[in-house]
Structure I
Amino acid sequence: MKFWENDTITAISTPIGESGIGIVRLSGPKAIKIAQKVYRDKRLKKMNIEGFPTHTAHYGLIVDPNNEEIIDETILILMKKPKTYTKEDIVEFNCHGGILLLRKVLETLIDCGARLAEPGEFTKRAFLNGRIDLSQAEAVIDLIQAKTEKSLQASLAQLEGNLKKKINNLRDKLVEIIAKIEAPMDFPDQDIEELNIIEIQRRVKSIQKEVTILLNTLDYGKILREGINTLIIGKTNVGKSSLFNTLLKESRAIVTPLPGTTRDTIEELINIKGIAFRVIDTAGLKNPE
C-alpha cells in the first residue's frame, strides 16, 4: 500500500534566490493530471503528458489554466512510478530561477489540486513507500548539510546502503545460527548435522565483535556530520584572536596590543583533516573588581 494514496504534493526544489534555473516538483497519484492542466507546447497546444515516455524531458510553456496566460517557458521532466525517488509519479518543471516566478508556478499547481509539501516530505515519502530505509533517509539530509569531503563521502556511502548491507549481513549470520540450532529439534527424524557448542560460541563472538566495531563508528560518524564546536577562551590580550586568525589563515578578528579589543564572539567554520570545526573567538576573561 502506498503512502497517502490520494495526495499529491508540490514544492520549489531549488534554493530560494535568483538563479538561471529553478525547479518546481510534483509527486503523487495526480502529478501527471495536474501537470496536464498547466503544460502547453510552444504553440500553446495542450499535450497528452501521460503518453510521454518515462524519464524524458520536453520543452514547452507553463500557463494559468484559468485564462491561458503564459507564466514561463519550461523543460518538463516526466518520471513515472515506480522507478522514481518517491516511487510515485513525479513531474518536474525546470523554469527560470526568479523567486516570484517560481512562486507563481507553485501557486498555480496548488490551485490545480496539489498540496504544498512539508519540509522533507519527498524524502519522507521515499522512506514510507519503501524506496529508501531510515539510514538512507538520514543520509539524504547529511549529504545536503555536508561541510567537508569526508562527511560527504560518509553520507554517500550511507545513501548507497553500506550501513544497511552490514546490518543485514549480521542479521543473516544470526538467523543462520538460530536455524541450525532449531533444525534438529524441529526435524528429529532427519539426518541434520548439529552445530557443537564451541562452534556456536565462536560464531556468536565473531558477530559480537563486528557489532562492537560498528557501534564504535557512531561517535566518529556524529563528528563527521555535526563537526566539533571549539571555544577559544583565556585572559585578555594573551593571543586568542591571533590564534583564531592563524587557524583561519586570514585576518578575521581584530588584533591590537590593547586589551579588551574583542567584545563579541566571532565564529567561523574551518576544515581540519576532513573534520569541520566551528571555532569561536571570545572576549578575554577579567578578574571581578
Structure II
Amino acid sequence: MPTFLCVFFFTGWCFLASSQEKSHCFDSTLLIHSIQEFSSDSMGGRETGETGGMKAQYYIQQRYRQLNLLQFDSTYFHAFNFANPFKKSKIKGVNLIGWIKGQTRPNKYMVISSHHDHLGIRNGAIYNGADDNASGTCALLSIAEYFSSYPPSCSIIFVAFDAEEMGLLGSKHFVSKPPVPLKNILFNLNMDMISRSKKNELFICGTHHYPQLKILLNTVNSLSSTNVIFGHDSGSMRTEDWTFASDHGSFHKKKIPFVYLGVVDHEDYHKTTDDFERIDPSFYIRSVRVAVDIAKRMDSENAKED
C-alpha cells in the first residue's frame, strides 16, 4: 500500500477510535496502533529464534513493564529449547509471562494467552501476520490494561507463547513446566486471529467440552454487534474442529477448561498479504471487548469458593 494511503487509513481510524469511549477501560486507539507496530516489516515476521522474533519479545516485555505486571522468577522471559527438524541444532523459544495478583483468591489462576510468533521471512518476502497473530497478542495486552486498572478477584497469568506455528511448542512447554501448580489453573482464554471477518462472525470454541461455560457466556452475543457464535468444537463433519487448533489445545489435554476466540481462515491466512491494512479495526475492537467481557465473567465465576 502506498505510504500516503497507509497514513490516511491509520489517521482516519485513530480519529474514529478516539471519538469512542475507552470501552471496558482499554484504549482502543492504542490497540490499533499496537497491532500496526507489531505486524510491521520492522518485526521481520516474528519467526521463532530469529531477529524478528526477538524484537517481538522485547516489545511485549516493554508493554508488560508499562502495565506493571508481576514476574515469575524475576523475569518476563521464559525460554525453552527444542530440536530444529531441518538442522542438527537447537532453536530457542521464549514465552513472555506476566501476572496480576488476585484480590480475594490469589492462589487460583486464569491464564489469558495468545501466540506472538509467525512465519518470518521466506524467499525475501516478509510474512507480517497481522491477524495471525498480532491480533491476539495485542488483545492480550489490552486485557492486561483493563485488569491493571480493575484488579481481578483471582490471579491472572498473561502468556504470549512462542513457537505455536511449529506445533504449539510454547504452550506445551508451559503446561509441562508451569509457574504455578496446574491444579490451581482454573481456566484458559486463548485468542488467535480475531481482527477480521467478512461475515462479522467471531467464534467461541470450547463450550462443547465444558458445557458449564456456555451457560455462563450465553449472553455475550447480546452485548456486541458482532455475531458471536459457539462452535467449531463438536467434531461435527459440517465444521472444522478447532479443539487443538491453537495453544488452548495444550490446556485441554491437561483437562483445564478453555475458551478459544477466533475466526474462520481467510484468503490471507499464512500469506504475505496478512498485513495491518487488511484488518477490520471496528471488528477487532469489538472482538477485544468480547474477550474482556469473557475474562470478567470468568473471574467473577472463579471468585466463588469451591
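So the values come out like this:
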{"quantity": "For relative contact order in percent (Cα under 8 Å, 6 or more apart) computed as 13, the structure of I, II it came from", "calculated": "I"}
{"quantity": "Mean count of other Cβ atoms within 10 Å over residues 78-85 derived as 13.9 - corresponding label from I, II", "calculated": "II"}
{"quantity": "Top of I, II by Cα Rg over 2.2 N^0.38 Å, largest first", "calculated": "I"}
{"quantity": "Structure responsible for -10500, with helix-only ellipticity at 222 nm (-39500 (n - 2.57) for each DSSP H run of 4 or more, over all residues; to 500) calculated and labels I, II on offer", "calculated": "II"}
{"quantity": "Among I, II, structure where distance in nm of label points 7 Å out along Cα→Cβ at positions 38 and 118 as derived comes to 1.1", "calculated": "II"}
{"quantity": "Ranking I, II by distance in nm of label points 7 Å out along Cα→Cβ at positions 110 and 190, the structure that comes out highest", "calculated": "I"}
{"quantity": "Read-out Rg/Rh (Cα atoms, Kirkwood Rh), for residues 30-197 alone, computed value 1.23, structure in I, II", "calculated": "I"}
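Every read-out reported here was derived from the displayed coordinates using simple, explicitly stated rules and does not represent laboratory data. None of the values given here were measured: they were computed from a predicted structure. Cβ atoms are built from the backbone, for glycine too; each structure is taken alone.
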